[in-house]
1. Quick check: 32, 16, 13 is what I get for semi-axes √(5λ) of the Cα gyration tensor in Å, calculated from one of I, II. Which structure matches?
2. Computing distance in nm of label points 7 Å out along Cα→Cβ at positions 28 and 68 gives 3.2 for which of I, II?
3. Can you spot which of I, II the value 38 was calculated from, given it is relative contact order in percent (Cα under 8 Å, 6 or more apart)?
4. Given 1.3 as the derived value for distance in nm of label points 7 Å out along Cα→Cβ at positions 100 and 140, which of the supplied structures I, II does it correspond to?
5. With helix-only ellipticity at 222 nm (-39500 (n - 2.57) for each DSSP H run of 4 or more, over all residues; to 500) coming out at -25500, pick the structure among I, II it was computed from.
Structure I
Amino acid sequence: MLQVLQILLLSVFPAMVIVGGLKDVTSYTIPNWVSLVLIGGFFPAALALGLPLQVIGVSAAVGVAALFLAMGMFAMNWIGGGDAKMFAAAALWLGWPAAPMFLIVTALAGGALAVSLLMLRSVWLRPFMARGPAWMGRLATPDENTPYGVAIAIGALAAFPLSPPALAYAALG
């Protein structure tokens, strides 16, 4: 029964970052409840997986550092507020040693997203996108924002296997 609880709590992370990325690409918003569920789900998951308090503390410190970094990116108008909150909440789960991979993969995914959107917004592809759902037309609109939550989700999922909760679960195996 404990193993089922651990799996359910551990699955909160991938489920919420995927939901956040999908919500961002379709609506250009990441609801606050996504970040709140991530934050609220971390501590029960960490305790159920038997993470030491020092590891939980380091993860919390990584999350706070990520919040300050994200607030700076938000202040410079590089990312939206929902992106900043999801970035920090994901960093809480990822902690150390997954944080560097999270940053690198998120940056690379963000670059690939930007190039993809430039191509999508070209004069040649934009008319085809307008025939699809409204959110696809919005993605193809020149000068529209970038749904950076997609890049955050990709970086988070790539780094998750190195996170303290995932490593703790693997060690129990």
Structure II
Amino acid sequence: MARICLALVSAVLFLACQEASAQICKPVAERTGEVGCWIIANQSVGQLNKPETFWHLDVYATRAQAEAAKGVSSAVVESLGKMWLLTIADKGWRSSGGERIAEIGPLPITAGQTYSAQYMEAIFTPGMTAPAHTHAGPEAWYTQAGETCLETPDGKQIGRAGGPPVIIPG
């Protein structure tokens, strides 16, 4: 099973493109402070039969409202001071109610393969980096504040709040 890694990033964020201390994502249950990278949910998405999919981000006033709108490929999480409904679905999919924050994609996937999504919240300070790593599936970052910089063998991608997301193929 391949994993799609998706991150909400915020708060004085600058994921530096230069060398600095490494930061590794940990389960949210191990959270000891605000700064860091926290795994906030793992969600089975199932078999995806198209060569691309999309990550839909919707915000709700309450957990109960988000849970009522949740589908089989959705996760409800509280992150960055908001109640989020995070969904992997086709382009144009809409939840019932809530406020649409973003539709991110296309996420390049292999049609016919089974996927799961891992959702993370990252709050980094200037100069922090994550260690080099790979994923079997795509990785996407939605930047709520500041900047996100990811370096790959294909070059650097910078995501800014209000701008296009950063998407890295598997």
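1. Working: I: 32, 16, 13; II: 24, 19, 14.
The value was obtained from structure I.
2. Values: I: 3.2; II: 2.1.
Attributed to the structure labelled I.
3. Details: I: 31; II: 38.
Traced to structure II.
4. Numbers: I: 4.2; II: 1.3.
It traces back to II.
5. On the way: I: -25500; II: -1000.
Label of the source structure: I.
The numbers here are math on the coordinates, done by the rules we state, and not lab data. Note that the structure is predicted; figures quoted are calculated from it, not measured. Cβ atoms are built from the backbone, for glycine too; each structure is taken alone.
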